[in-house]
Structure P
Amino acid sequence: MGKEPGFPGGLISNHSLNGTPELAYGITDWWELGFYAPFAVNSGGQFPSDGAKIRNLFVVPNAEKRDFFYGVNFEFSYQTPPFAQTRYALEVRPIIGVRNKEWEFIVNPIVDFSFGAFGQADFAPAARLARNLGENRFIGIEYYADFGPIGNFLPLQEQSHQIFAVTDFKLGKFDIELGVGYGLTSGSDRLITKAIIGYAFPVPGKEDEASDHPPKSSMFTKTVARQ
């Protein structure tokens with residue numbers, strides 16, 4: 001990783017910028033539909049697209065108000081050659097979380113499926129531990145990993161293991177998450193930063209209720225871009 005592509009012809013992550021615009025719509029209080037259009041800007045200034053993603057998020061109703069919450073997210077992707085050796089993929093992201101007035105802990109035991117000649121099923125778990133500072137402000141630690149193919153994990157130094165220091169807060173009507181991450185193995189990007197900016201469109205007939213809960217984007221730990 002880093003200065004070498006993950007496969008022949010793949011995107012080199014060193015000095016690259018990855019972005020993912022997303023539109024999401026809450027069908028019900030337990031089902032959300034989303035659409036991604038991921039892209040990157042590499043060190044040479046090129047602007048490759050990573051196709052498109054459609055996701056279905058199913059969670060227990062009013063998850064942001066519960067002490068124990070759970071759900072599952074299904075994300076179907078069409079991928080382009082700079083980002084993957086297979087054109088189609090499916091991410092299955094279980095969501096298990098607990099919280100009280102001071103802390104929250106979320107685990108995502110993610111399985112990534114890719115289809116085709118190079119298809120495989122990878123185990124790529126994520127976790128988040130955050131401290132509630134009140135007034136919609138959080139600080140925390142997030143962990144992202146990719147162990148490689150299930151049943152044939154990569155050697156430890158070839159696996160991806162990254163730790164992020166993060167902060168979540170509101171800026172007017174916007175939900176903001178900022179983070180700085182460090183790779184723990186040679187198979188990880190050494191230093192990486194991330195930013196998530198979210199805006200919830202007003203719903204006619206529903207008041208904008210302020211709450212002491214994290215923005216939804218951080219509550220279910222959106223992953224950083226990885227190869």
Structure Q
Amino acid sequence: MQGLFITGTDTSVGKTILSAALVAAMTAEGEQVSAYKPVVTGLGEPRGAWPQDHELLAEVAGMPPEEVAPLRYEPAVSPHLAAAMAGEHIDPTQLIERARTLARSGTLIVEGVGGLLVPLSEDFTVCDLAVALELPLLIAARPGLGTINHTLLTLQAARTAGLDVRAVVLTPWPQEPSTMEQSNRETIAHIGEIEVFGLAPIAHPTRTELAQAGAQLPWRLWLSPESPIPGRT
């Protein structure tokens with residue numbers, strides 16, 4: 001299976017934008033790419049200016065939204081609770097098999113839900129899904145205050161689980177980062193012994209803008225069987 005698993009330090013830290021940027025950049029280069037976000041919650045919340053997560057991924061991947069996210073719930077709660085409120089139970093085996101099916105057609109970009117330890121069912125977390133799929137991991141994180149602790153904890157949890165963490169991506173990374181933001185990036189790279197990149201701000205959810213931002217990231221290297229050298233920024 002070739003692809004990447006995108007997790008985050010928390011919810012709303014840019015996982016979907018990073019995932020969409022990667023899909024857009026890859027497809028712009030002629031790669032056959034599928035997007036997969038196994039569970040989406042919060043669809044009952046007021047819509048913003050941007051599409052819902054699975055809709056954006058579907059647009060750049062050229063897939064129906066329901067194929068990107070087979071499980072969709074209205075409450076803005078954790079997946080296991082959203083399923084319970086709907087009288088359902090999320091079957092981890094089905095999530096894994098769906099990913100493997102999508103991966104047969106090419107590169108697979110999987111976006112997790114929230115952070116690594118978010119439960120998908122009572123005894124199966126996002127981290128468990130990432131381990132089962134055996135894909136290299138990217139960590140999406142905020143560039144601002146609090147990101148050092150959240151990112152290093154996520155990195156520690158991922159490595160403890162045996163995941164192959166390829167990089168941390170701070171998003172959005174400003175054109176003129178503040179002293180704190182630059183220090184955060186350098187500190188995460190140094191303490192975490194990990195490459196840290198920045199995803200350029202994306203003003204509009206268009207395929208062109210997403211592809212331009214994604215093209216600035218070394219996604220070909222991340223897809224390689226060999227891990228990049230850690231610690232570089």
Label whose coordinates, when mean count of other Cβ atoms within 10 Å over residues 11-18 is calculated, return 17.1 (choices P, Q)
P
Who wins on relative contact order in percent (Cα under 8 Å, 6 or more apart) among P, Q, i.e. which is largest?
Q
Check the numbers for FRET efficiency 1/(1 + (r/R0)^6) of positions 59 and 75 (r between Cβ atoms, R0 = 25 Å, to 0.05) across P, Q and tell me which is largest.
P
Per mean count of other Cβ atoms within 10 Å over residues 35-42, the highest-valued of structures P, Q:
Q
Could you tell me which structure in P, Q was used to calculate helix-only ellipticity at 222 nm (-39500 (n - 2.57) for each DSSP H run of 4 or more, over all residues; to 500) as -11500?
Q
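We did not get these values from a lab; they are worked out from the coordinates using the rules stated. Bear in mind the structure is a predicted one, so any value in this text is a computation, not a measurement. Cβ atoms are built from the backbone, for glycine too; each structure is taken alone.
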